[in-house]
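Dropping the structures in below, format is structure tokens.
Nothing in this text is a laboratory measurement; each read-out follows from the coordinates by a stated rule. Since the structure is predicted, the reported quantities are computational estimates derived from the model, not experimental observations. Cβ atoms are built from the backbone, for glycine too; each structure is taken alone.
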Structure I
Amino acid sequence: MNMDHIYDMIVIGGGPGGYTAALYATRAGLDTLVLEKLSAGGQMAQTTQIDNYPGFEEGIDGFELGEKMQAGAERFGAKTELAEVHAVHVMENPKRVETSEGMFFAKTIVIATGADHRSLGVERETQLTGRGVAYCAACDGMGFKGKTVAIVGGGNSAAADALLLSRICQKVILIHRRDSLRATKIYHAPLMQAGNIEFRWNSTVEQLLGDDRLSGVRLWDTVTGETTDLTVDGLFVSIGRAPKTVLFAGQIALDNSGYIIADESTCTGVPGVFAVGDVRTKAVRQVITAAADGAVAAYYAEQYLAENG
């Protein structure tokens, strides 16, 4: 193992949280490396139009915003290595990261691996993502203003998304595989009282309709076995997320859903290790909150290095 170069900080993940951490760290004089498997932006790069990130009055493409964040960090000296991380040893000193491009060492680690939206697993879902199929009501809801949309799910996230979309869209159809919601009762009354929310109980999405763009969905009734075609302009999938924390299981404390336990300080239970963005326990998962986490992590990393050398 070549330990000739030990970074002050390694950031695992090149999304908004990761590159903001790198930006703030390099501006503070920290030798910083970002490890990213694919391209800058993370999950944000899959969104064609981001309208709720300040400073872009006409909105901005998620991939373009990711590239701008990378360029901003690299302007101050952050380095990027396109590599897949195979293992992370956070308890060692220095901390060790095994990747497809070799071994890297650092005094601090910022985990910005994010979380994937759970997909329906139906045919052509990937093809129609961004073309009628969406996973974030807060991000993409305005693109369906005045239109008819469906939302799949029955938990708190689906209920909250349905209420948000009901204020934007002409009609919202909530599709759930059971005959009642799993969402907490606080959501039930507002959902029932909303005049433009319709429920399709005991139903699952069997097929996505449309050629280049979604035009509807085919529902399967779990009780009768019948199928029904539903015409919609958009489909929001809200059936949970899967945090990318497999690499850290057994090393860092995770909650019951697999998210890294870290508060607004972004500090984990392991000194010198910080979790930012969608991968950590938090109430709101948006581009701007991930970026905020990155700035906070850099602050606490700088403090940690000052105290520990």
Structure II
Amino acid sequence: MRIGFIGLGNMGRHMARHLIQAGHQVTVHDSRPEAAAEHVTLGAVWAETPAQCASDAEVLVTMLPNPRTVEDVLLRGGGAEALPPGALWIDMSTSTPAAADRVAAEVLDRRGVRRLDAPVSGMARGAEAGTLQIFAGGSDDDFRTALPVLRVMGDAERILHVGPLGAGYTVKLMINLLWFSHLTASSEVLAMGVKAGVDLGMLRDALLASPAASNFLEHDILCVLDDGDYDDSFAMALACKDLGLAVDLGRDLGVSTELSALVEQIYRRSKSQHGELAGEMSPMRLYEELAGQEFRLREGRSAATEAATTL
């Protein structure tokens, strides 16, 4: 299949590589030409512009940092206008239905180009391993067309058709919002517990054995507890962008977002203190300061940690 791929960042570079290695004819573009060096070596064609990348594509995949960039690439960069009639645009960015609708209204509908929103979850390590979870919004026919492409980049068991156009964007925003909320709440609980004198590993074991257990406490937090890694593969600037989009969506829908807005404030405070490029788990550092210690399993892993990593 002839595939155009735009956006070779921390996740997109792995996703595009999987498509090349699967035997697809892939043309790549990024705002940084050096980002495509590996892909060209593997057999991809470099495109100087979004329009050139899209011009011969049966499928155009975009993996971009925000809705503004999606519109820049598709509208101002000519990507949408260059797509052949009948082509399929798969937007895997964390974006919004409104941005995609503007692209469709201005260009795609007139040209007979189909579209699917299919944002992903799984962090950079999931992109590298080809095990991303993918949430697709669009028609049944377009989802079936896209499925062979999506399966190259994601876990076939976790590629979900979540509803009509826009549903994929919404589900991804809700996942990010809840994950960031888990991180904030878990950090606050750990800070209070250890400052009260409870051993960190023991506290985590107790939480995992209780109704308050979560995937975040069992798995995601281990990069901090074991290695002090706050996951700079996804920057605070992007985390704050996603939180802002989620809060804006709630406002547009008339849904109260007091808790989400507070989580956004905490993330923005961390971004101000730790920097835009700090890892997405950096708000935990705010609570480590309050606790007077880093959150580390100092005496080796707890029993729950050992069990979690052997699953």
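Work out which structure the value 4.0 belongs to, where distance in nm of label points 7 Å out along Cα→Cβ at positions 22 and 150 was derived from one of I, II.
Structure of origin is I.
Given that log10 I(q)/I(0) by the Debye sum over Cα atoms at q = 0.30 Å⁻¹, for residues 110-157 alone, derived from a single structure, equals -1.11, which label among I, II identifies that structure?
Attributed to the structure labelled II.
With FRET efficiency 1/(1 + (r/R0)^6) of positions 86 and 254 (r between Cβ atoms, R0 = 41 Å, to 0.05) derived from the coordinates and found to be 0.60, which of I, II does the value describe?
Structure of origin is II.
Going by relative contact order in percent (Cα under 8 Å, 6 or more apart), which of structures I, II comes out largest?
The structure with the largest value is I.
Work out which structure the value 1.5 belongs to, where distance in nm of label points 7 Å out along Cα→Cβ at positions 206 and 222 was derived from one of I, II.
Structure I accounts for this read-out.
Supply the structure label, taken from I, II, corresponding to Cα extents along the principal axes in Å with the calculated value 65, 44, 34.
Clearly, the read-out refers to II.
I, II: which one has helix-only ellipticity at 222 nm (-39500 (n - 2.57) for each DSSP H run of 4 or more, over all residues; to 500), as calculated, at -14500?
Value -14500 for helix-only ellipticity at 222 nm (-39500 (n - 2.57) for each DSSP H run of 4 or more, over all residues; to 500) corresponds to II out of I, II.
I, II: which one has mean count of other Cβ atoms within 10 Å over residues 70-77, as calculated, at 17.0?
I
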